[in-house]
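Take a look at these structures.
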Structure 1
Amino acid sequence: MLAREGYVLGEPGERRFFGPDPAVLLSVDFLGGHCFRPESDDDPDVLRLRVVPVGEPVPVDISGDLTAIQ
């Protein structure tokens, strides 16, 4: 449902925003609407992935960085 309708639910003044958990990030719906690309980092112990929406827009979408530090 979030992939179709956006990552926010509720009426104005009573909105709830949803960030993806690991299950959502790996879901077919999320992967079909978002692109992951590596981002450079000066620290070799840091892995950074950029998440960008692609395809048909939804009313409220998400983008950002996922960072893993070894």
Structure 2
Amino acid sequence: MMIINKIALALAIVGCVNWGLVGLFDFDAVAWISGGAGSMLARIIYTLVAIAGLWCINLLFTRDVDYIGEGA
């Protein structure tokens, strides 16, 4: 699997966990870690997670054959 796919999946997982925390406990971990939802760091993290989620869309349409020779 390409490294960019792994990074995108990791960031998408971070987003999923964060949304789960928001939904279940009304706790935004990204905002808590970065000093508030409106901070520049939080906005950067949210943007990176959004880009990663969009990147992961291409994984839905990638055939398994495309990974031959990449250790998958």
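Nothing in this text is a laboratory measurement; each read-out follows from the coordinates by a stated rule. Note that the coordinates shown come from a computational prediction; the quantities given were computed from them, not determined experimentally. Cβ atoms are built from the backbone, for glycine too; each structure is taken alone.
From 1, 2, which structure was helix-only ellipticity at 222 nm (-39500 (n - 2.57) for each DSSP H run of 4 or more, over all residues; to 500) = -23000 calculated on? Only one of 1, 2 returns -23000 for helix-only ellipticity at 222 nm (-39500 (n - 2.57) for each DSSP H run of 4 or more, over all residues; to 500), namely 2. When distance in nm of label points 7 Å out along Cα→Cβ at positions 3 and 19 is computed across structures 1, 2, the figure 2.2 traces back to 1. When relative contact order in percent (Cα under 8 Å, 6 or more apart) is calculated for each of the structures 1, 2, the largest result comes from 2. So distance in nm of label points 7 Å out along Cα→Cβ at positions 43 and 59, computed for just one structure, reads 2.8; which one of 1, 2 is that? It must be structure 2, since only it matches. If you line up 1, 2 by mean count of other Cβ atoms within 10 Å over residues 11-18, the top spot, with the largest value, goes to 2.
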